[in-house]
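Below you'll find a set of structures to go through.
Since every read-out is calculated from the coordinates, none of them should be taken as a lab result. Please read all numbers here as calculations on a predicted model, not as lab measurements. Cβ atoms are built from the backbone, for glycine too; each structure is taken alone.
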Structure I
Amino acid sequence: MKLEEFEIGVRPVQCGCCDYFSLAERGRCLVCPVCFWEDDYDCVSNERICVETRSDINRDLTLREARENFKVFGAWHSEFSEVVISKKERDTLRYEPRYI
């Protein structure tokens, strides 16, 4: 897929999974173009709790599991590694690692 196919807005916010600033806003169940994680609205208020909570909309993976998958597959699940945006497009986005 191409970055232009996703809604990231003028001032993107950070994805809870891959740490790229790739979402138009948090809490609207938007899909991240970098890792394909669907932003779970339940995690916006307290991400520390959600790191270990199973996400209904992301096949019951925890955010911690999805983050580990992103490091291995380049997507929150191996199935999506072929549909995320290219590394070249990803490199145009701001990235700030978090250690939650």
Structure II
Amino acid sequence: MRLIFAVISIREHGLANTLQAKKRARQATVHRARNMSQRSSMRTSIKVFLKSLESEDKEAATASYREAVSKIDQSARKGLEHRNKAARLKSRLNARLKAHAS
């Protein structure tokens, strides 16, 4: 019985012992959830852009490109992605858009 209680206690608070460490653990959980959501939103917008390229619709592709670039910039600004990675992603998406237009 004590072993089960110890495992549950560790899962609740992690290895935090002090009040400050417990608070930081709670904050980390909230931040991690927010980061995962925003990163997922960015990836989804990129996938929507790629699907719009496949559908041969130039207006939809341009609109979804703008949305994807906006999400990429936002993730770089918030530190979810490195700024160089964001620039590389935008460059590659723009190259695909230009290749599709010609």
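If helix-only ellipticity at 222 nm (-39500 (n - 2.57) for each DSSP H run of 4 or more, over all residues; to 500) computes to -29500, which of I, II did it come from? Write down the numbers at each step before the final one.
Values: I: -4500; II: -29500.
That value comes from structure II.
For Rg/Rh (Cα atoms, Kirkwood Rh), which structure out of I, II has the highest calculated value? Provide the component values of the computation, followed by the final result.
On the way: I: 0.92; II: 1.26.
When Rg/Rh (Cα atoms, Kirkwood Rh) is calculated for I, II, structure II comes out on top.
Suppose relative contact order in percent (Cα under 8 Å, 6 or more apart) works out to 20; of I, II, which structure was it derived from?
The read-out comes from structure II.
Comparing I, II, where is percent of Cα pairs over 19 Å apart, for residues 18-73 alone highest?
Working: I: 17; II: 46.
That would be structure II.
Given a computed value of 1.00 for FRET efficiency 1/(1 + (r/R0)^6) of positions 26 and 50 (r between Cβ atoms, R0 = 41 Å, to 0.05), which structure among I, II does it belong to?
Only one of I, II returns 1.00 for FRET efficiency 1/(1 + (r/R0)^6) of positions 26 and 50 (r between Cβ atoms, R0 = 41 Å, to 0.05), namely I.
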